[in-house]
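Have a look at these structures, which come just after this line.
Coordinate-derived values only; no laboratory data. Keep in mind it's a predicted model, so treat the numbers as computed, not measured. Cβ atoms are built from the backbone, for glycine too; each structure is taken alone.
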Structure I
Amino acid sequence: MNYRIVLSSLGSVLCIEAALMIPSLLVSVIYGQDDVYAFLISMSILIAAGFLLHLLKPKDSQMYARDGFATVALSWFFVSLFGALPFLISGVISSPVDAFFESVSGFTTTGATILAEVESLPRGILFWRSFTHWVGGMGVLALMLAVLPSVKASTVHIMVAESPGPNPGKLVPKIGQTVKILYIIYTAMTMAQIIFLLISGMPFYDSVVHALGTAGTGGFSTNNTSIGAYNNVFIEVTITVFMLLFGTNFYLHFQLIRGNLKSYIRDAEFRFYLGTVIISTLLIALDLTGKVFGSFWESLRHSSFQVSSIITTTGYSSADYNLWPSFSKAILVLLTFIGASAGSTAGGIKGIRIVLLIKLLRREVHRIIHPRSVYTVKIGGKTVDDDVLSGVTVFFFAFVFIFAIALLIVSFEGKDMVSNFTAVAASIGNVGPGLGIVGPMGNFSSYSALSKAVLSFCMIAGRLEIFPVLLLLAPTFWKKVNI
């Protein structure tokens, strides 16, 4: 393990986080609220800590795979830790555990909150909550790769460790250029959504905050009742469309820019993603008609929004789906686990893994029926390597294993099973709201410090695709041997 390069990189990340607080500071200054000092003090602490760590210049500038995974996992922990400072210093959140939970939820784009009332919070703090979604959506370390001129090819290990999905690919030969292209697309889509929200009638500040939350598929809102507070069809349609776009693999958006529209149709994961959205939306709409809403179109309005919100792990709500029939809630819980596409800003297991697991199941059934036949798993006409299939299987087991352990720990509190189950599912899937006391109109404040710590771990593990976090717990991972 090259400790110096890990700590030096961590120092760079903390300095970047200090710079990322500038927009929130400006918002505080513009609105003349007393959270200005909270950001000034937080930025000073970040710069001091980052500068001291950055002084540890590595003798060997080569970053190996383990160094990359350690850098990513530690960076996300410390970014979340320091990101909690504005909440604590401003007095908005008095408990360090609660502040850390809120910060982790922001950066991991989960959107789970311990705050029961947000509309009275300072504008700068509200902006910071949603801006952490935007930063965390594409990745904290990805931002470092985009802005630092000293990025080298070896830092591909950082991108591999931080990017959601089995195999993050390069759009162009150089990693730095790839990340810059992704950020250009990301920023352009965010700006486009702000414009559409303004046209839809949403105020400017709200438009920016909700666009940041949508882009990062996070879901923090300026309203206690989320998007439902506006009761505006055009706003809901706009956010629905952009949630689906941000839940799509950004490689496909890049191909569209290059004029390859057929890439969407040819992509097996996108077809699965879109098909799941359409089928789920129709099933829930049919279930809601006559039970919750009087007309099919009103049911379709809310089902399409909520399905898009949950499968992209954004977590916005247009209605209290906690009151919906069991069949509709069951579909939403399943979508919590599935998630959207690899290479997007969404969480969950990811569509490509679900597709591969289904194909693996088909292969095993085929082998039982025809023991001597050869059945290969293919995606897009190309055979998938056994190493990839093995990785998908192991990931799925690790996901379920962590979910089960976390559920057992959280259940010690004695809260109802629906709340506990969906609280853990929403945390590890980076969705945010669940059902029961953690439903769209509820929050996580009633859970103990231990449960909040466990759920915070789940949020980071889910965002980093499990393994970077698990590697930190392996003693052999820390040995000073570069492999």
Structure II
Amino acid sequence: MSDHDREIWAGVLSHLRSEHPSICRHWFDDLVPLGVHDGAFGVRADSHIRRDYIIKNALDAFNDAMGTLTGQLIPVRFLAPREPWGKGEEDRPLRSDREDDRAARPAAPGPQHAADPTPPAPPQLAHVASERERLGGPDALPINPDYAFEHFVKGNNNQLAYAAARAVAENPGNAYNPLFVYGDVGLGKTHLLQAICLSLMVTHPNIRMLYISCDGFLTRFISAVQSGRMSEFRHFFRDVDLLVIDDIQFLANRDRTQEEFFHTFNALYQAKKQIVLSSDAPPDEIPDLEARLVSRFNWGLVTDVKKPGFETRVEILKRKAVMRGQTMPDDVAAEIATHFDSNIRELEGAITRLQIVAAVKKEPVSLALAREALAGILPQIEEKPPTIDAIIESVSDYFQIKRTDILGKRKLRSIARPRQIAMYLARQTTSLSFEEIGIHFGGRDHTTVMHAVARVKELRGVDAEVDHAIDSIASKLSSTVS
């Protein structure tokens, strides 16, 4: 490859970071340019998963960048590690590294050769999500290379689910079978499911896996029934080493489909094949799900993922920014994490918006830029004042005293001052009257609250310890409410 081609490729990456920041990933630097051949610019990825990800999510952007840099319509062609590129090889069928490995041995039975119950499709070359996508159809679930275990941020909200997923990836069929992960939308269930697949593709390169949505299972079942190809359908789903189904709750209220999945589950379980399922609710709470399926889903481990806490949200933001090749200062991450606390997809949306604004303005990411970029979103978020209980708890934690001391009658300075600060914060951050605040603080008279608030106001700007205490407690309270 010529130096000119290398310069073009460097320009393409620079153009992408400037004009298409949201699709950039840190591993784009690992892509290897191969130069121009047969009218196309070849680029090799270090795995077929990454190649497929780019083709699905970023191909148009790469072609746009190449056209801008060269002034010509030169398409970018992405290749996996052992796909051919060069003179004399362009007519050979494209084969991935894993396909080349299989060429020297008899093909294993299983879904690789299962016919699609829908219209006939070319034989499957590798039974993994990225290869299944080539079959087309609404049930195809490609794997995102960003969803590896090393990119998953652990916190109190997901520790058990993460540990269980790692155990399954290290010992499929024996650790937890089935593994059932449930939780609300956007909390990391799909990340864990795909991380299992990605890990096993590395440690067990010959594993036969099927990663599909419940809707995909339903679609294939209906098509198989209508076309009289149930034998092929069962071969497709049961001759695997790993079956991963997302959103299994959609089996609810579908008697015939539940019956078929029941037998599929039994066949795999009895053969010690790993089953991984996700849902928005635990098995016992999925409506209209047969009792025998509920029972089987509970055979292994049922674990949940919850909303991430403030510290976890900050770490998620910083980790995802790095994956996109973006620097995320601590104060910016804290600002975003304070206002977006429902799910991880909200955090990703905030990062995307910030990246675009930073690229347009050609400015580094800063707290001021973040506030400007998110100005159109933040006002739509309803700010909820902290509760009296939250204020008392935060003051108790800061001063290392008991809640009962704040609510009690003791007048020691070490207790009276924190009590006054708690009353002051209650008056400043809530809409409660002096009388209502007094009721919350052990039934005190409203004049006591008025005196406490007035006293703290006098100390503000004069007593550094009081200022530091109020600022620290107020900051903690703002990060725990939305």
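Miscellaneous remarks
- Comparison of I, II - label where relative contact order in percent (Cα under 8 Å, 6 or more apart) is highest: I
- Read-out Kirkwood radius over Cα pairs in Å, computed value 22.7, structure in I, II: I
- Origin of the value -20500, where helix-only ellipticity at 222 nm (-39500 (n - 2.57) for each DSSP H run of 4 or more, over all residues; to 500) was derived from one of I, II: I
- Mean count of other Cβ atoms within 10 Å over residues 220-227 from the coordinates reads 21.9; which among I, II: I
- At a computed 2.9 (distance in nm of label points 7 Å out along Cα→Cβ at positions 20 and 284), which of I, II: I
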